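What follows draws every value from the coordinates through simple rules; no lab data is involved. The structure displayed is predicted, hence computed values, not measured ones.
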Structure I
Amino acid sequence: MREQKQLPEYTNQAKKFMDDLNKKAQQRLRKAIEKIPRGDIIPFKSKPGHFRLRVGNYRVIYKWISDCQILIFIIDNRGDIY
């Protein structure tokens, strides 16, 4: 199992979504992202090589870009991401 050792990179969509959230929700998402690969994670079926992290009603879609670095593609509400 890979361990995330560097800060994750975010796409513009993911940054914008995070910026629009209240501080409490931002902290909750950042804490969950920092703990990857632990958490409620499954392979994202519609995009091979991508994974889905569940954080309450939010979903984070990410991909490993190296052995210790991840790229956060999308952060969105549960119903809007699928």
Structure II
Amino acid sequence: MNPANVLKYPVSTEKAIRLMESQNKIVFVVDRKSNKNDVQRAFELMFKVKVTDVKTVITPEGKKRAYIKLSAESPALDIATQLGMM
């Protein structure tokens, strides 16, 4: 899958920002058909960082969110700054 088709857009809610600061996680809305491996590969290709874990959840609105945990040497705040979230 094309990384641009897997990762749709970042989530910048208060909870998502708190997760970035405390647990080095970034939250993205992703394609419903993508699996955790697709999300991990797409994120690593797009941002050139190491992903340690991906958890996904489908929201009541029917959107799929991925909670992407980054390795210690890749701060999630740096990615958020690149995306213009911070």
#### Entry: Among I, II, which structure scores highest (criterion: relative contact order in percent (Cα under 8 Å, 6 or more apart))
I
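Out of I, II, which one gives -10500 for helix-only ellipticity at 222 nm (-39500 (n - 2.57) for each DSSP H run of 4 or more, over all residues; to 500) as computed from the coordinates?
This value belongs to structure II.
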